[in-house]
Structure P
Amino acid sequence: MRIDFHCHTEFSRDSGTSLAGLLAACQRAGIDGLCITDHNRLVAPRLWPVAAPVRLIPGEEIMTTAGEIIGLFLQEEIPPHLSPQETVQRIRAQGGIVYLPHPCESLRHSALDPAAQVAIMADVDIIEVFNSRVTLPGDNAQALRLAQASGKLHGAGSDAHTAREIGNAYVEMPAFTGQDDFLACLAQGRVVGRLANPLVHLDTVWQKLRKRI
């Protein structure tokens, strides 16, 4: 199955994509499972259609005091602006999975600080080795080297803020039955990805302005 590990909906401050639009985009792109990782919000579990043909993995992209960390398979929202260590502890307290997004993104201020990465690396389950919104391809290559050097599983996500970005990146992996075998199935996965047109960032800017007005 194809899993996109990183995307956003209208509940993020910089996206206008509805859940219905996201679901339709997944079906068009052949995405079987989706990690919805809105900024500092966990809304998908209560709103995603129960009978949806696309499997939901509830997540949250959490802004810590040193940059962003994603928690997957969450049950409760985690507040922003905690330390990376406290954020990881709260993900673990829910039995969640710790996912490090765009760790080597040189042009993104929200990437987790390298010193903080070192501090939490023992508790990281997955490193995002391909993010479609990365501007410089070498940043993804560096993320892959980081994952290989630290022995972490590889994730990939479109980081979609618009419906048309869905499917730009995903991991092709065996079907999993639940959270218990998710990581074991991911270990057999294959990363697939292409970079988005840099102009997609204009959509993000527009959504931020629109929601402020």
Structure Q
Amino acid sequence: MRRRLHQFVLASGVLAALCAAAACGSASASPSGVAMYRSCESCHGTRGEGNATIGAPRIAGMPAWYVSSQIERFQTGLRGQHPDDTEGLRMRAMSKQMLSKAEVDAVAGYVASLPPVANSKTLDRGDVATGQAAFVVCTACHGDKGQGNEQVKAPPLAGQDDWYVARQIRKFRSRVRGVAPNDPTGPIMQAMSMTIAPENIDHLAAYVHTLPR
């Protein structure tokens, strides 16, 4: 009887060990968003707060669908291909570190889980009232509160870094962004950017920065 009990305990222990090993193997097979994000920290910060000095925007709390779509756009050359897009070229190279859609989705999910960060304004000459009036042309896609619209692939803008919004509008206007061949969405924003008067770009960006997340 004792021998059978010993054999049962031994078998149970082996089975438990095998199950634990299988569980660990299953967990390690799925990419970790935390681990994948480590390669992003040098530019976007540990909290996803961004770094204006090197042109890296705040990304904390951005929706996963948008983050994953932009990584894929960098990977395929729909974004970050123009020789004058310094920040885009850097991001395109970084995006290549993610070798599968599972890895892209993992890091996008982690970024989306980060609490939104509110950075200080940088455009001291931006007039919010003027910017609010200029923002009217953006509401059809980005929403009246800058909340974004996944159906038309328009990201949320509310609270985004003012310097980044202004820089991207200027990139679209100068055709540094939004003109890659076979790009289904870039040309829409490129065309819309041309409706914003150059003198209103900083004002619009200053207004967007004041919108609550």
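Each reported figure results from applying straightforward, stated rules to the coordinates on display, with no laboratory input. Note that the coordinates shown come from a computational prediction; the quantities given were computed from them, not determined experimentally. Cβ atoms are built from the backbone, for glycine too; each structure is taken alone.
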Check your understanding: When Cα extents along the principal axes in Å, for residues 132-203 alone is calculated, the result is 32, 29, 20; to which of the structures P, Q does this value belong?
Key -> Q
Study note, to complete from the structure: Computing distance in nm of label points 7 Å out along Cα→Cβ at positions 52 and 76 for each of P, Q, the value 2.3 comes from structure P
**Study point:** Entry that produces 40, 37, 33 once Cα extents along the principal axes in Å is calculated, selected from P, Q
**Key:** P
Study note, to complete from the structure: Matching -9000 (helix-only ellipticity at 222 nm (-39500 (n - 2.57) for each DSSP H run of 4 or more, over all residues; to 500), computed) against labels P, Q points to structure P
Revision key, fill the gap. Distance in nm of label points 7 Å out along Cα→Cβ at positions 148 and 180, calculated, reads 3.5; among P, Q the input was structure P
